[in-house]
Structure I
Amino acid sequence: MDEIAKEYDVIVLGTGLTECILSGVLSVKGKKVLHIDRNDHYGGEAASVNLETLFKKYGNYNKGEEPWTKYGRLNDWNIDLVPKFLMSSGELTNILVSTDVTRYLEFKQVAGSYVQQGQGAKAQVAKVPSDAGEALRSPLMGIFEKRRMKSFIEWIGTFDRKDTATHKGLDINNCAMKEVYDKFGLETGTRDFIGHAMALFTTDEYLTKPGGAPEAIERIRLYGTSVARYGKSPYIYPLYGLGELPQGFARLSAIYGGTYMLNTNVDEVTYEGGRAVGIKATMTGVEEMKFETKAKMILGDPSYFPGKVKPIGQVLRAICVLKHPLSHTNDSDSCQLIIPQSQIGRKNGTYLLEAGGNGIVG
């Protein structure tokens, strides 16, 4: 490992995706970067881990037991602690391409995107229409609603925010998305899967937000362009899990001179005049090594600055190991199933991500 310098341009704490992107980009720009993580792996709280690590982190089992052994070889499993599919034409994908980090990664297309309509015995799961043709074949809508949906999807494709001739007579920059849906006469169920399964809004607040229509339209358009890029579904996924993404940017940083230290605890962030200027840290391992260093800028994930963090919400997550694909998804080995919040009487929708099978992380 390189000798620790007395000062760096930037010290980055934590190897989550955001931190690794910043580290990689700053290194490319010629900054001298020191990147530290207390863990022995990349990804921070959003890492990809094997079954043993997952059980030890969250499992409930008796001392001496090894419940992970009944699931096969550990190396066959990479489980994302914070699963997320990538839009194939989305901003993160564009960053991966523009920085050439894709040379370190391998992706596979996710088989499909599905949505649930109805509750209880009346609930049905169907593929989210990705174009006008699929809208006409979708079981989610009646025959007349299919025509309205087809017209809406075609309009999304031709919409130009700067061209009022494409605005359907709406004051598009000031109106809410509800007014756009009203213009096309779309039913509540159709609005549900457009807003939650295509635009990926987690609540219905976007419907009545003044001036919110352009953002919603662009989200729906992104869904369509992402589907058009590879066909079948808008989503792609790293072959060995999302933990590959921060590692890719870490490699980029290292190529441009960045220094990485895992298994390193930050004992103290030092301040001068109320501004963070350095750290005191301990690298653990075969031999313990304590060191101090300074930097013009210190970046880090929230866990390194608990006194400066203000919680603004919560996300509830569950990780399930299944023996079979999700029902009614054409036996897909990977897919996203969205249950809009109105279908389950909640403020927020529920998003189920299945990732497994051929070559995709379990």
Structure II
Amino acid sequence: MRYTIKIYLLMLCLLTITSLQAEYYDSVEDLSGMPLYYALQDLIDTNTYSSYNGAKDFLFQELDNDNGTVTCVYTGETYSINSSYNGQSNPNTEHTYAQSWFDPATSVKKADLHHLFITTMQVNSSRGNLPFGNVASIAASDVYYSYTPWQSYRGRDSWQKSVFQVNPYFRGNTARAILYFHTRYGDSLSQGGVDMLDTMIEWHYEDPPDAQERTRNDMLYSFQGNRNPFVDRPEFVNRIWNPSSSEDPSMDMIPALRIDNVYPNPFHDRMTVAIDAKAGDSYNAAIYNLKGQLIYSTTLEGKQRDFCWDGRDSSGNQMPSGLYFIRVSGNNSRDSAKVLYTK
């Protein structure tokens, strides 16, 4: 009963936040270029939370916790944790904007959850304070690890600078965290001899925000009092750093469909995915495991705007308990979400 009440209150809170979000950006709607950048800087400077231990408690126990399971954002490895764990050993906490890049005495920056994520300890250490970038030769890079669901790489870019390349499933999240930090605090995007801006813009559009990232943004607004504008409004990236473009790539990011809800989550017998999409169009819905293998797919036709999954693959075989990815695509748009299956 207590768990049900907690979920109800969380959903009520998120619905309230969603209604307020429509007004959040009213003051910046007509701006572009650096005026938009500075206006957003003023808008999102309302976070004052400075307890790093408190931030880690929330990160591991609420924000990125799927029924006692957390996932490394660089490798996709999952870990079961207890109700008091907050990153004391493995996994631990990654500062996407590396701590050595800013004054460690600035506790608000250190505790800002918009750039804190859960990672395998060894991968976190190996990334260190490397700037993010595209590795020129995967064969000559380090991989963490070859057996993990997702592959991130440490190697050299085309200019022979040491960089860290994030896996395709999380590179957009990484880019938006870096662009947020740069906008919120004004800290430099040039680190280790690498200017990360072009790569962050590339990754941002390559891996758009999904339902889970939007929900995370809502939860952080409730917890620390500010939002990541590049999650809510992906087109702001182009409006700030490419304002003279005659073709706005953000238009491709205005979703023709989105995953409205996944319920129940976690699920045991059957879950339902509710889709918000244009009537009359066809969409493909697919379920993938953590290794990226297609487990189940179906086509949504006509007015059908939801589908169910019972934890079985397309041949009817029962799948093991674990985290699965939902992807819906069609009409030049897509969205994704995660669901935890427990037998």
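Derivation of every value follows stated rules applied to the coordinates shown; laboratory data play no part. The structure presented is a predicted model; accordingly, all values stated were derived computationally and were not measured. Cβ atoms are built from the backbone, for glycine too; each structure is taken alone.
Work out the source of -0.28, -0.70 here, i.e. which of I, II gives that when log10 I(q)/I(0) by the Debye sum over Cα atoms at q = 0.10, 0.16 Å⁻¹, for residues 175-262 alone is computed. Please list the in-between numbers first.
Working: I: -0.44, -0.75; II: -0.28, -0.70.
So the calculation was done on II.
Say we calculate FRET efficiency 1/(1 + (r/R0)^6) of positions 111 and 271 (r between Cβ atoms, R0 = 30 Å, to 0.05) for every structure; which of I, II gives the highest result? Display every interim value, and only then the final one.
Working: I: 0.05; II: 0.30.
When FRET efficiency 1/(1 + (r/R0)^6) of positions 111 and 271 (r between Cβ atoms, R0 = 30 Å, to 0.05) is calculated for I, II, structure II comes out on top.
Which one of I, II has relative contact order in percent (Cα under 8 Å, 6 or more apart), as calculated from the coordinates, equal to 28? This figure was derived from I.
To which of I, II does the computed value 0.98 (Cα Rg over 2.2 N^0.38 Å) belong?
II
If distance in nm of label points 7 Å out along Cα→Cβ at positions 127 and 151 is calculated from each of I, II, which structure is the one that comes out at 2.6? Derived from I, not from the others.
For mean projected area of the Cα convex hull in nm², for residues 287-334 alone, which of the structures I, II scores highest?
Numbers: I: 8.9; II: 4.0.
Greatest value across I, II: structure I.
Calculating FRET efficiency 1/(1 + (r/R0)^6) of positions 39 and 55 (r between Cβ atoms, R0 = 30 Å, to 0.05) for structures I, II picks out I as the one with the greatest value.
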